[in-house]
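Input: structures, listed below.
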Structure I
Amino acid sequence: MRQMIYKRFERFWHWSQSLLMLAMLVTGFEIHGTFSWLGFEQALLWHEVGALALIILWLFAIFWHFTTGEWRQYIPTTEKLMTVIRYYSKDIFFGKPHPYKATPERKHNPLQRFSYLGFKLLLAPVIWLSGLLLLAYPFGLEVFSLATLSAVHLVAAFLILIFLIVHVYMTTTGPTPLSHIKTMFTGYEEPQEQGNKEPTQSTKKTV
């Protein structure tokens, strides 16, 4: 039976955040001279606009998470953590079913909880703090040197890019390559015939 896992605001927040982060990565790397497309001034302008939009989006998301209690979805747990790690590192290549089933009450598996929490508590604060200090630098707020701030901001951007690449790859590891992406559009996770069933007696004997 189909059940809704991700509510409407969660889906809006997810895709809006994804697009804004991609826009900021593209304009940010152009600002650092990685390539030329919009030009430095336009890239800087759109980078700042994107940052402002993302800050507003995050404020709404933080408010929504705490008023609805959804912040509990990110509380780390070690329950089934090693089982999930073994699945992604080994079992997935042998066609074994995923050991974790998402529910409205527990949407993220243990590995996701740790990775999302790490993003929110480590990467996000570093990219935001360094970015805001860079914006304030021309106004005389020189907490660190410009070179240091730029380097920290750039390293954080590369780490976020790696996080996004891994995240996109993980979305292709569902029952079909697009099933997880479809869930983030519709909110519904399709039932799986194999998933999360206890092995039968005959199966246990052959393991």
Structure II
Amino acid sequence: MQSPSWLPSLVWTDYRLALLFTVLMPLILLLWAFIAKAETMQSLLVIYWRVSSLLAITVYLLIGALPVGFIAGWVARVLIPVSLWFWADLNEEIKEQPSSRLKLSFVSWRWAVSLYCGLGAIAQIPVLRCALTGTDALLQEPFCRIWLDPPWAFRAMFHPTTKPFFLGFLALVGLAIYVIYLGYFVVVRLGRQGRSATGQ
């Protein structure tokens, strides 16, 4: 399948937006919340970072040209908004906090990243077909191959001497740990805590 001429530009734009909304902004907010001693926002941001670690795993899966990376990336876009809005106690505490620049920035980012991930998950549904191919076919399919370019550029910048296969293997180990932890949370902790992040 021949890819549209505008697709590479769109893919790179998506990765740049992901860097802004899912890495830089939440990192700044976490540091800001820590300095301001805003414990509720700290708690929610820590939860966010745990969940969004799947995005980092996705990058390394795609460096190794592993098709499962497309599924991992899509699932991450679904889980991130869920993790930010699921906790009833944290939502209530944030809502009751007095107005401040930190609260405005945090709430604005939460809506923005949720919208970005939601639209991204919808837009990437056609890309999920790339997860059904083998690695060799993935490299030869122009439509799917385009999505590997940004992760490969990341590797060239930060891991130029490391084999893609090894990085992909480490990502598979990380994905297995992530799935085990998520399964434990859904089966055990969710039943005990419900929608309370503090378990109270």
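Here are a few things to note about the model shown:
- Between structures I, II, the calculation of relative contact order in percent (Cα under 8 Å, 6 or more apart) yields its largest number for II.
- Answer label among I, II for the case where distance in nm of label points 7 Å out along Cα→Cβ at positions 77 and 149, calculated from the coordinates, equals 4.2: I
- Structure from which -19500 was derived, helix-only ellipticity at 222 nm (-39500 (n - 2.57) for each DSSP H run of 4 or more, over all residues; to 500), options I, II: I
- Origin of the value 12.3, where mean projected area of the Cα convex hull in nm² was derived from one of I, II: II
- When FRET efficiency 1/(1 + (r/R0)^6) of positions 29 and 101 (r between Cβ atoms, R0 = 25 Å, to 0.05) is calculated for each of the structures I, II, the largest result comes from II.
- Read-out log10 I(q)/I(0) by the Debye sum over Cα atoms at q = 0.13, 0.16 Å⁻¹, for residues 53-132 alone, computed value -0.51, -0.68, structure in I, II: II
Coordinate-derived values only; no laboratory data. Note that this is a predicted model, so its numbers are computed, not measured. Cβ atoms are built from the backbone, for glycine too; each structure is taken alone.
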